[in-house]
Structures are given as C-alpha cells and as structure tokens.
Structure I
Amino acid sequence: MGEAKYYLIAVSLGATWSKNQFTYHSTDSLEIGDVVLVPFGKATRPGFVVNQTTKPKVDTKEAVRVFDKLAIPNTSIDLVKWLDKNYPGMPGVHTQFILPGLVKDIKDKDFKTGTDSTASVRNLPSLTPTQTKAIKELRSTNKPQVLYGITGSGKTRVYQELAKEVLDSDKNILVIYPEISLTSHIKKAFEDVVGEENLHFYHSKNTPANQRKTWVSAIKNSSGKIFIGPRSALFLPINNLGLVVVDEAHDGSLKQDSGSRYNGLMVAGALSKIHKSKLILGSATPPVQETSYILNSGGSLVIMLDLAKGESKRSFEIIDMTEKYNISTGNHLISKSLQSAISKSLERGKQSLLFLNRRGTARSLICESCGWHGTCNRCDSSLTYHHDSHNLICHLCGKTQNTPSSCPDCSNQLKLKSPGTKAIENDLQKLFPAAKIMRFDSDNKKADSMLENYRKVRDGGADIIIGTQLITKGLDLPNLETVGILQADSSLFLPDYSSLERTFQLLTQVSGRVGRGHGDGKVYVQTYNPENKVFDYVINQDWQSFYEQELKDRVLSGFPPHKFMARVWVNKSSEQAAQKTLEKLASDFRGTVKVLGPAPSFYGKKAGKYSWQILLFSSSRSKLVSLVDSLPADTYFDLDPVSLL
C-alpha cells in the first residue's frame, strides 16, 4: 500500500449545501477529473478530483476510485464551472448533474458494448431543394444558428445529413429533444444514419442499466456515437463533441423549474462553446429571447418554409364560442362544426385530434346556489375533479380529498366548471360510442402513455386522440385529418410577459399536426376572442412577423431580451412576513438595478406558505448574478425566467 496523498474532491450533493469541495486522502495516484466514491456523513457519494493538495490539519476520509481510467473530461469540468458562475449557490447540484447517483452502481459489464454495426443504416430520402439550401447555410459557419422550419418542412432530415458529416469527421453528436414520448420517433430517424449500436438514449424512463451504459459510453467513446435525450442529457460527459442539436427549442421543458433553475438553451450554448462544436436550435416557433441573443451575437437564422413531403393543404376555421349558434345543445364543449368534422373523419377512416391544455375532469366544482367551490386549504387554489377516482386533487401540492355528494354549505347540487381532458374523453365516448379514443396527459400510467403507444397511434390504433401539451410535440400522424383546439385563448390573458408567445407556440404546434404532406387537414380553433391578432399569425404560419412584433413589444415593456431579468421570492407562514421580507430586499436593490414589486406571486399560497415576489432588471446579467448570490438562505431566485407564474 502506497503513501497517502491528499486531494480536493468536488462531491455530488443536494441543494442544501452551498459548498461541495472537501479534502480526502487516497493511496492511489489520482488525476484531475478521476471519478471517486467518498464517504459523506452516513452516505457514500460520487465525486471527481479537482486537484492534489496538502495534508490538512484535520483528519480526512478515504476516496475510493470507481474504475481505473474512469475520468470526467475537462469539458464537463468546464461546464460545471460555467454553471457555478451563471447559476450560483448550488455547486453540489451542478456536480450531481454530471455525476448522478447511478455512478455508484457502475459494474464491469457496463463497460462492455456490442460490436459496432451499420446493418440497420438505410438509404435516406432525397433532400428537397429547401433542405439542400438550409444545409448549405448551416455549413457556412460554426457560430450558433436557429433553424426555423414550418411543421412538416423536414428539419429532422436536415439533422440527419449534418450528423453524417460530423460522424465522418470522427466526432460525437448530442441531440436534445423535449419530450420522452418522442423517443421512438427520434430513434428511427437516427438509426437510419448511424445504426442502432451507435445510438445511445439517456432519460429517466430508461432502465438503470441502460442509463449506466450510456453514461460510461459517453466517457469512453471518442467518436462515432449519437447521444440523445431530454434536458438532463446536456450533462453527459461526452468526449469530442462535434454537433449539438436542440430540437423543438421553444419548449418550456428545457427550463429547469426547481433547484438550480438553469435554462437548457443557455447550457447548450455554453456546452457547444466549450467543445468548439456546432449548435443548432430547431423549431417551427423559435423562442424570442434566445433567437435574439443568437442573432445579436453573430449567429444566423436559417429558414425552411416548404413542406418536405409533397403538397398538403391545411385550412382553418375560427369558431366564436360567444355565438350561441356555434354551441351544440348536446355538448357545449365541442362546437357543432367540430363535432361534424370528427364524424366525417370517422366515416372516412381518418383520425381526429383534440387539444385542451387542462388535465382532469374539471378545474373546479362549484355550487351555483351559494358560491361554495372546492379549494385547497394549503394553496388557496381550486381543486381539480377527477371522475375516474371521484377525488378532488390539488395540482400544486398534490393534496387529495373525497368529492362531496352535495354542497357542504347549503346541501344543493354541485356543478363542474372549466372542463379538463377527462371530461372531453367522457363526452366523446357518448357522442361517438364506436370510436377508439385515447387520452394522453400527465395523469396517464406508463402503459397508457404516448411513449408506450406512439406506434399504435401512428398506425391507426386510435380514431380520436385527446391530450394536453404532450400531443403537441413533434408527432407525425399520417392518418390525421381533423384537429380541434378547445379554449384556444386559455393562456392568452395570463399575467405573464410571455403569455402571447406561449399561446402562439402552442397553437402553431398543435395545428402543425396536420398538413404535413400526408394529406389535407383542417384545424378548428374554438375561442372567445376571435379578433385577437395571434390567430392571424398562426393561420398564416408567420413566425417572422410575430417575432418582429414581439421584440418591439418587449422593448416597450422592458422585458427580455431587451433586459436581463431575475425573479426573487419568499415563502412564509404569514402574508405579512412575506411582504415585509420582500419590501426590505426591494429597498436594498433599488439604485443598483430596476425593481418591480413587491407583489403577491401568481400562486399566492402554496402548501400552506404565502409567496411574494420582486422582479429585477438589468442590462448586465453578471450584476443580477451577484445580487442573487447574496440573497438570504430562505430566499429563492430564478435567473432568466421563461414565465412569471
């Protein structure tokens, strides 16, 4: 046994630790980046070597090497440093991103891979003139680029072609997509390029063994691999990265909403810069803020406005739900026009898709006699009724309670208000009893999820598809003819600077499920505000005009990308305490940055706590970083918030 040496180890820790580097000893000679396991309290945690150091005055514990020559690459260490600088306060969490708990369970067999095979590589479809032009523009620079392509323009085919070139140059590729349910669609696309053996998926629904193999493969393979996954895959310790693609780059799930609230698009930008690799953000509705950042820093916009598969016509009908003649006597949720369209599609053997951005049976249960309604006493928000379990559930804190048979205050009958996807499913089963209906939302069990049923749905296993945002993301359904958007303006008037953009993105993505080159389709948009300008942008697929107008509006209002922004809030046992704390912070910050508030948060009470917030604005992001880094321990912050709700 050799003489003990002393090393500074970055330990993978939770959010409660503001420090994560500690000194350990080892009789092995360790190098910077070597992965080790260290005792921490009563637990064993993974870490990596930061540097060799001198013996401290206190006793040290021993660091144990996980596997010989298993080391985090310098690029991943640099990414952790970038995270610590740009999203301060949680260094242990940032280390945990690249050293997840699965590292403790790595086994010898995780290093064994099958023989590389190209047996499943297929001849790819010919490129369209529009795709060829886009590829030429994307090749022209190594600076970040935004690929704006209408739904059905064939952005994936462009990614395939660029991937072939990167693989030929002996580098690896990372593809980020927002929704695990798209796995089978993405898998087929890139299997055609590289073969199944060279394709690695990394997401929470994968088995632990497959996650470990993918993580190890990222470290061990210097070329020829494509790594694919949602936001968490950004932190795979990939060597020799030549291309980073973020598909559906507008999607809100790319923003982490707890702990270290990082923006996945900004992380992708940092990752590509560290690797000196190509970065492409692809979308039919590119995000306003990040697109502006890229264009203003020397990047470019690449545009695809033609369908990849022949000609299809996508028509729209805007249905004014304030007009009684549009409302069916049998069902006030689905207009006469939409019911008729669904019926005709069923007769022709075609599919229909209905989108409602609200899960459950009804958002609220109300007594029309005395005004009682089901409310969570921990959050002051309406409880959602679920008819299948006959329970009232709070979608903020998860509280569940039995549904009363009558009004608890006056004993009169209760009425359902603001219906959800389960209510729509129930009504459609009554309207079309012979139809095969499938519902997809976050209430699905695994067996009923889109991830498990995509092929079945694509191949005609459902006549009518109902869902929330899960059905808006990248689905290509050749047999789909009718799309119904219920309550299309439900997000339009939320008190949020990004509500118009979010509405435009949602409507565009949903309507883009038809008219993709497989055949003609029609979109029925049910709204109480038919004159709103957002519907013109959607109908004309005119993201460019929307983007230009939204930029002007953001400048006038002072919101990002015109200024950098941080949201700061507290959760207190009393509203007075929350308000007083935020008033003190606002007073301290004024004169340094622009401050809005304090004011109650959109969800003013959650899980028994009262929430108040302030907004900070500055032309210097580093100034905001410095301010939030000095906040009291019981104060929360979100740098670069995509929503203020």
Structure II
Amino acid sequence: MCGIAGAVGQLDAELIDAVRRASQAQSHRGPDGSGEWSSVGPQGGSGVFLCHRRLSILDPDPRSAQPMHEPSGGAVITYNGELYNFPELREGLERAGERFRTTSDTEVLLRDWARRGPDCLGDLRGMFAFAVWEPRTQTLSLARDRLGIKPLYLASARSATGGSAILFASELRALLATGLVERRLSGDGLSSYLWNGFVQGPQTIVAGIELLPAAHFVQIRAEQPRVAPRRYWSLPIEARGTATLEDLRACLQQTVQCHLLSDVPLGVFLSGGIDSSAVARLAMQARTQPVRTFNIAFEEQAFDESAHARSVADSIHSEHHEILLTKSEFGRDLPQALGSLDQPTFDGINSYFVSRAVRERGVTVALAGTGGDELFGGYKSFEDLPRARRVAAWLGWMPRGLRRRCGEQLLRLRGGTGAAFPPQTRWGKLADVLGSDLSWVELYQAAYALYTESAHGQLLGRRPGSTSDHGLCAERRVELDELTRRGNAREIVSRLELANFIENRLLRDTDTTSMAVSLEVRVPLLDHRLLETVWALPEGLRFGAARGKQALRAAALGDLPPETFDRPKSGFVLPIDSWCRDTLKEQVAAVLHDRAACARIGISPEPLAALWKAFQAGSPGLYWSRVWSPYVLLSWCAAQRVQA
C-alpha cells in the first residue's frame, strides 16, 4: 500500500519539482521508502516523471522498491495496492517464460502489463491504482480497481515553457501541493457535497481536479496528453440464480484467506455486527494463530457496541482489544481527524479514530466488513425505496407539481411544517420523493439527500454556474440510469448502494483516513469475485427476510449463537450528536457563524445559522449530520485555502 504521483506530457524542471512536492505531501501513505524515475533529462522534454511512497506489506526487500523497471521492454510502474491472486498470476507468467527478481506483486503486475497491456486488467483480483510507462509507444497508462477501493486523481497543468501535461496522484491535496492547480472551489462539487455530504465522482470539490472512475483505465500519449477513460468492468446487471449457499460459503472462505496475505502484523475491525463478525470468523478459520480483533468503545452507552463485539470475540476465540474513545480525547484530537480528510465528507473521521487506534497497537494491515449491507440488503433503503417507487408509480398519472403538493400536504398533516427549520429526514423529504421523475436514481438521491431540495437551494444561495442535478453531474446521472434500467427492486437498490455510497463515500473515506496513519485497510466483502458470486444467488437466498442478511449469516456464522446478532442495526457511529450539544458546541458554532468563511465558498449564512439554532433547540428531523456536514466543509476549505 502506497502513494503514487507523476506527470506525463511536456515536462520541465519546474513541473518535475512540483510533482516532487506532491509526493512529499503523501509521505504518510508510504513512510517506509520513496523513489522517483524520469524518462527525460534535467532540462525536461516530452515524457514522464513518476514518484512513489512505500508502505511495505509484501516483500519488504529493497529490490521491490518503486518505481520498478522491467528490463526487457523498459516499462516502468508506480503502483498503489495489493493483488491477492498474484501467486497464481506469477505461475502463469513463469510457464510463459518470465523469470522474476523479487517475490512482490508489483513485479507480477509490471510483467503482466508488459506482455498484455490493458487485457491483463480482467485477471487482476485486488485493490489498485497504478501508472505504467511504455517507452516504445511513449504512453502512460493509468488504471483503478473495479470498486474504486484505491483512488487516483487527475489534473491538467502547463509547464513554464507552455507545454501541456497531465498530473496524477493518490490524493487530491497532493495535486494542490504542486502549486500548479488553482485552489478554486468547484460549483458542481459544492452542490454535490451539500446534497450528499460528500462529492459524487468523477468531479471533486476542487475545480480542475477529477477522479479516474472506478473500473476504468486511460492511456495518455506524452506528445498529446489527453484523458479519455475507458471502462473494463461493470457491476452485474441481472442475477443468474445459479449459485448455491455452498458456492457462497466456499467463495467467502477463499476470499478472506487470500486477503490475509501479509508480511506485517494484521488485525480485523470488529464492531459486533454481522459483516465484521463474518470477516473475523472466516479469518480465524483460515489461520492457525488467533487473529487480533479491535473495537472502539464509548462512554455513551447508547453508542457503545463493545459488549456485542466482546461477545463475538469470545465466540470465535480471537485475541480481542477494546479501545475507549472519550469525548475529551475526541475534542482534543479533532483537528488531526479533520486534517486526515482528503476531500470534505461528513462521515470520515470515525474511520480515522479506529485506524489510528489499531495502528498505534502495532498493526499495519486491517480487514473490515465493509460491503455486507450493500450486497445482502442490510439497509432500510432495501424496503423504503421499492415502497416509494410503488407509491410514486401509482401516482404517476398526476403531473409532478401536483404530486409534490400532495407530499407537502401529507407533511403538514404530520406536523412537519411551521418549525424554525423544517425536518430534513426521509419523511420530511416526502414532497421531493413524490415530485421526482419516478426513476430509481432520483428516488434514491431524494431519499439519501442531507437536505430537502428547498433547504439545499437556500444553503447554496442559488449559486450560478452549477449544473449538478440531485447531487449528480450529468455524466454520472446517465451512468446510474443505465445501471438501474434492469433487474428486480432489491438488486437495483444494491447496485445504487455500491455505486454511490460504497464507491464515493465509504471507500474514499476509509482510504484517506487509514492511510493518514499509514494503515492498510482491506475489504474482502467487496472482492469482485465474491460480488459476482453473490449476484449469481437466487434473489430469495441472497436477501432473505428484510434486512436479515441470512445468506451471509448462514455461510459464515451458521454455527454461532444467533442471539449474538439478533439486534437492531447500528454500525460504528460516533456520538457526535450529543458532543455537538456540549463539548463541541462553541467550536462548531464559531465555524457555522463565520459569515466571511461562508461567503468565501458560496454558502448563505442566514439559513445555516437558522439550521444550527434549530438543531440546538432540539427541533424534530434534524440529525447531527445536517450541521456536521457544513462544519466539515467550512473547516476543510479554510485549512486547504480553497474558495469560490
């Protein structure tokens, strides 16, 4: 696991120094070593400059350092990630005549790409973002893994001599550190953030910087550096119904086993829920020595899941570690947590605190249960969205405006009007849901929005120049519409959860906050072979009863006491709601009441002040995320000197 950075195009000394600054800005991603390689001389020219920051996980031998050079054809790679099937890929390459100098997955990937180019992507199993330079064609190829576990940001730049180049890095802030990208807020990015609580890719919060989309690669010629991403894999569209529970069990066991491959200490995040418990149990079955499991405990009993995690750990006989996070410690270390965020997000700092705690106990690799809810129907959205779709379709004969007015009237009957700030929960957004275009995408975006359309517009101040619609850019909307045009209701919701929530929030947050403390987090339940196996299950077997995730329980936890898991879903959530009302109250208020800071990024201060006042007064339908999200945004923009 590492940090990569580079540039391709017309390079000069100034641009090369700028890329070095980007690499230095990512030193936390790779504290075990660094390297650089250039195809051009000190005076520059047409070519490539590559940098690498190394976190040694597999084969710590110095010969596996990067950028790595392939001697026969001259290809060079800088790579961030892990290939879990690299031993079998290596065997195939050795049968084809390749001879290896190292035992690393990096060399396997480099040799495979040198032989087959983009055709090798279909055989890669893992998480990755990499760049390969091929001197014969003077082409740099960039690629990301299928689910977007590892990030890769792109930006255009000009050299001092006027030549054009494409910059890339593992973090957005690394590109800002080059000094070649203007620290200017993206209007679409701001609109997307205020809608979602995070920015939907491929756009970012900074104008001029974009994400290479998950499951895409791009090939850039040094002479004419242009970006035109191509997709090499897609989420399954339709279930085949041919897989069995035994197929799922075997795939789960094999997937977790290969994710345990490591030459450094390894542990498992254990919240006590079904997903993390399944991963921990399978890890215990795959190893001869007890696995170390970790759980964060709180003083606030309503949020403390430590007893459940302890019960699971006792049942599977793991070496369990319970770590208390107090509100005083949280308040003291909040600046570091916010500083770990590569882009603003309302839900990332929880990952920072658990990652830091695990890293401080000597662990370099941690497995997480991310993905189980999205694959097996663990969220309430798997019930609510199909129900909303049926109701909206039943009212489809009405004009959209009339449907919206019906929703507003129902909200009045429930008492959701007349408050200092209207409710921003799903029931508070009933008018938005009924007034949608009845597509799955708009229903999903309306249900998951932080704010109602009206409140969103007020906070945004009707900012000109934004083309974002329902928190999505036009390109993303088309892609999601295509993704949801076929399949049964729960399969469609699953694809939306994976493409939106997982790809653009959970995975991105996990990467940046864990790598801020030099911890590699692996997510075996999002392995693409497991995902394809899950999609081959019959619908009834895959989803079972509402939100029960019976298939996962039966395949991974079948012989454990069911009472361990039969409780309401909670997940790892910090007690930010209560902390915002006492220890953090003045700190958050100072940021939200800063009219100059609001003006710098284009947020209207009056509705924001009204929102904070209503939250403090305990108005119904105002969850902590509604005030925490703008607080994080304003704090991040101030720290990164980004403004409209």
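Rule-based calculations on the coordinates, nothing more; no lab input. Computed from a predicted model, the values in this text were never measured in an experiment. Cβ atoms are built from the backbone, for glycine too; each structure is taken alone.
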Study note, to complete from the structure: Computing relative contact order in percent (Cα under 8 Å, 6 or more apart) for each of I, II, the value 12 comes from structure I
Revision key, fill the gap. When FRET efficiency 1/(1 + (r/R0)^6) of positions 211 and 483 (r between Cβ atoms, R0 = 35 Å, to 0.05) is calculated for structures I, II, the one with the largest value is II
Check your understanding: Here distance in nm of label points 7 Å out along Cα→Cβ at positions 99 and 611 was calculated and came to 6.4; which of the structures I, II was it taken from?
Key -> II
Point to revise | Read-out Rg and Dmax of the Cα atoms in Å, computed value 26.3, 87, structure in I, II | key: I
Practice item. Taking -8500 as the value of helix-only ellipticity at 222 nm (-39500 (n - 2.57) for each DSSP H run of 4 or more, over all residues; to 500) derived from one of the structures shown (I, II), identify that structure. Key: I
